[in-house]
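Given below, in the form of structure tokens, are the structures.
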Structure P
Amino acid sequence: MSKLFVANCSKFNYELHYWVENSKKPVVTKIRPGAQESIYPQGTRDDHERIIDQHKVYGLTPVNEIDRSNIFVGQCFQFDTPIPHDRLFTTMERNDDVLYEQALERRKEAAAATSEGIRRDAQDADVKVGNIEIEIKEVEQKGVTQTVHEIMSVGEEGEVAPQEPRRRGRPRRN
């Protein structure tokens, strides 16, 4: 008898909804973050492949293809044997890196778009604008450490360059 294991590599609870033959309702399996579940244990290999086909369009990835891609992998699957926990852990860590890089790219795009809008408005008003610097800073909260503080400089050519955040106070003399 065939087995199908599906793992949740995201940080959120995941519900796998799937249809099986001779059923009027979808079957739902809940998978916690970093965990895996055996899906439809009484099913055959064909049943399991139909379940996989229902979810491939949503990003369900075979375990042997995880390392080949540099994209976010929310859920992965493997036939017959459980997915090793170290694979799940490394995939979740890589997901963090991928999401961080994607967020940085979106912030760069937002800085470039903001700069372009300001330049267009300045041109309409017959005003010259030089480099634009955008600072993104997380709002300080009591008891929570600040994790985001970025400064991006947009040059006249529209190139975005991240910079080190400025320090508070006067600079030290050497």
Structure Q
Amino acid sequence: MRLPRRWCSRIDYCNSILCGASTVYIRPLQNVLNAAARLILCKRKYDHITAAIRDSSALHWLTVQQRIDYKLCVLVYKCLHQGAPVYLSELCIPVASSTGRSHLRSAVKECLVISYCRTKNYGQRNFSYSGPTLWNSLPLTRRDKSMSLSQFCSRLKIKMFCRAYNRS
């Protein structure tokens, strides 16, 4: 069973601004997702829900943190394939296109340039830092340029689901 579209859009609305935020801000959204999963799977209020979500074929939900990372990775994909606004696309610069860096190993691996940030608390939450950092952390098979957006999204979701629930 799928979560109604209006619920997902409410939970995912502007959640990318929570990238790098502490658990204090992410936990309430996770509690809402857990409550919805309990309702759908007919679990009691205090039952653990992580194993139920992992083992259920009906629910293939990511955690809130994984949803945030997923959304940012899809946005970086769109930036690299001219599907995002220009002001965001300018922040995703391949290492190979940078003068003096084209001979590096990261250029061969199709990594992106991670911008320098002055402050640790808020600078690393900036898209120019967090987007390329997440993109570079993806395996090379997930960063294949020949994939369509739907292929990329489905493979990325599977990878993040396995990472979130410790599946191989």
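Values quoted throughout were computed directly from the atomic coordinates according to the rules given, and no laboratory measurement underlies them. Just so you know, these numbers come straight off a predicted model, no measurement behind them. Cβ atoms are built from the backbone, for glycine too; each structure is taken alone.
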**Study point:** Among P, Q, which structure scores highest (criterion: FRET efficiency 1/(1 + (r/R0)^6) of positions 11 and 123 (r between Cβ atoms, R0 = 25 Å, to 0.05))
**Key:** Q
Review point. Looking at structures P, Q, which one was helix-only ellipticity at 222 nm (-39500 (n - 2.57) for each DSSP H run of 4 or more, over all residues; to 500) calculated from, given that it came out as -10500?
Key: P
Revision key, fill the gap. Matching 13.8 (mean count of other Cβ atoms within 10 Å over residues 67-74, computed) against labels P, Q points to structure P
Exercise for review: Work out mean count of other Cβ atoms within 10 Å over residues 75-82 for each of structures P, Q, then name the structure with the largest result.
Suggested key: Q
Practice item. Using the calculated result 18 for relative contact order in percent (Cα under 8 Å, 6 or more apart), pick out the matching structure from P, Q. Key: P
**Study point:** Answer label among P, Q for the case where FRET efficiency 1/(1 + (r/R0)^6) of positions 59 and 83 (r between Cβ atoms, R0 = 25 Å, to 0.05), calculated from the coordinates, equals 0.30
**Key:** Q
Review point. Mean count of other Cβ atoms within 10 Å over residues 115-122 computed as 13.9: which structure among P, Q?
Key: P
Check your understanding: Looking at structures P, Q, which one was Rg and Dmax of the Cα atoms in Å calculated from, given that it came out as 17.5, 59?
Key -> Q
